[in-house]
Structure P
Amino acid sequence: MGRPKTQADRRLTLVAAAESMIAKRGLAGVTLRDVANEAGMSSTALLYHYPGLKDLLD
């Protein structure tokens, strides 16, 4: 088992997942749940770091 990810690592993972999903589907076709699933996290974990999709992209 590796080291637990830091909060900064989780945030970077979420941003990368969002960028990947948007590139595939376009912004209108992406939900927070999609991003969380792509990042391997729960929706609750995503919302802890980013309250909305706009916040994730800023």
Structure Q
Amino acid sequence: MEKSFSLLSNLTNINYFNTAGNLYLWGAITAPLLIGGILFIAADIILAIAFFNLPD
């Protein structure tokens, strides 16, 4: 999933996609520590911002 967001970031020149992918990755790693849920929510918010920044 992180690789797809990285590719999308490279194709659109919007770095928010890369940031969201990294947050999803770290959220999955830290999910057993209960920090992952917060990172998933943050990634969803950044992903929404990234999609709103796409050109028409």
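A few comments on the model shown:
- For 25 (percent of Cα pairs over 18 Å apart, calculated) the corresponding structure among P, Q: P
- With helix-only ellipticity at 222 nm (-39500 (n - 2.57) for each DSSP H run of 4 or more, over all residues; to 500) derived as -24000, matching label from P, Q: Q
- Among P, Q, which structure scores highest (criterion: distance in nm of label points 7 Å out along Cα→Cβ at positions 27 and 43): P
Each value in this text was obtained by applying a stated rule to the coordinates, not by laboratory testing. None of the values given here were measured: they were computed from a predicted structure. Cβ atoms are built from the backbone, for glycine too; each structure is taken alone.
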